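The next part holds the structures, each set out as structure tokens.
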Structure P
């Protein structure tokens with residue numbers, strides 16, 4: 001799809017997204033990227049304030065990433081204050097954020113703390129291995 005649509009290889013998509021997203025100067029689009037809906041309320045994703053002038057890849061990318069960060073922040077605000085109090089960083093995992101510095105920047109800007117990524121590249125595989133090891137009693141628990 002990437003190769004056919006925009007002549008870039010799949011492994012270069014995040015890099016291209018970052019380049020294009022950086023070009024968007026003002027944010028006039030508002031995007032709620034709830035592609036599968038929301039557990040909290042019955043609504044799905046949408047794009048607001050779409051015009052001929054802001055219907056560009058740069059604006060869409062930046063708007064989607066801002067929407068993702070805002071949705072995470074809304075969920076975070078639902079956590080008890082005792083959990084939120086004193087936080088010094090946001091722990092994040094997955095290639096969607098690891099390969100997307102612009103998303104990291106949007107999250108850091110909104111949460112006002114740095115994003116910390118794990119040292120390993122394949123977070124889900126490591127989590128599955130730890131879970132399997134604990135389940136098979138190879139490890140005493142889930143803690144590394």
Structure Q
């Protein structure tokens with residue numbers, strides 16, 4: 001479930017067979033992505049994921065992250081100075097973002113044995129009991 005900064009639901013989506021969820025045509029905002037269900041054997045994310053659109057990167061950050069500045073959805077904003085002399089450094093606005101979120105497999109305690117092993121235990125107890133009875137009978141006959 002994707003909500004905007006006001007907490008209003010913007011979109012609800014399920015992942016496809018490839019595990020991807022795509023949200024398109026989003027306006028600039030701070031969004032929260034909350035996972036509400038997951039595949040069997042995986043745990044739901046403990047915390048929602050915050051996504052800011054557009055993502056703003058300085059020129060240095062863009063260089064460190066090897067941003068493809070020519071990619072679709074990347075807008076370069078040159079340095080500006082307002083009437084009061086305040087300088088806004090040059091930066092990039094990234095409108096198309098890809099976030100990789102990985103669910104954690106749930107630890108499943110290994111089970112020992114298999115179904116039906118209790119039957120072998122009962123058979124073993126039965127055999128031991130029969131041997132004990134035969135022994136007691138033979139001992140009684142031997143003493144008489």
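Comparing distance in nm of label points 7 Å out along Cα→Cβ at positions 75 and 131 across structures P, Q, the highest figure is found for Q.
If Rg and Dmax of the Cα atoms in Å is calculated from each of P, Q, which structure is the one that comes out at 18.1, 59? The read-out comes from structure P.
If helix-only ellipticity at 222 nm (-39500 (n - 2.57) for each DSSP H run of 4 or more, over all residues; to 500) computes to -7500, which of P, Q did it come from? Traced to structure Q.
Taken together, the values in this text are just the output of simple stated rules run on the coordinates, not laboratory data. These figures come from a predicted structure and were not determined experimentally. Cβ atoms are built from the backbone, for glycine too; each structure is taken alone.
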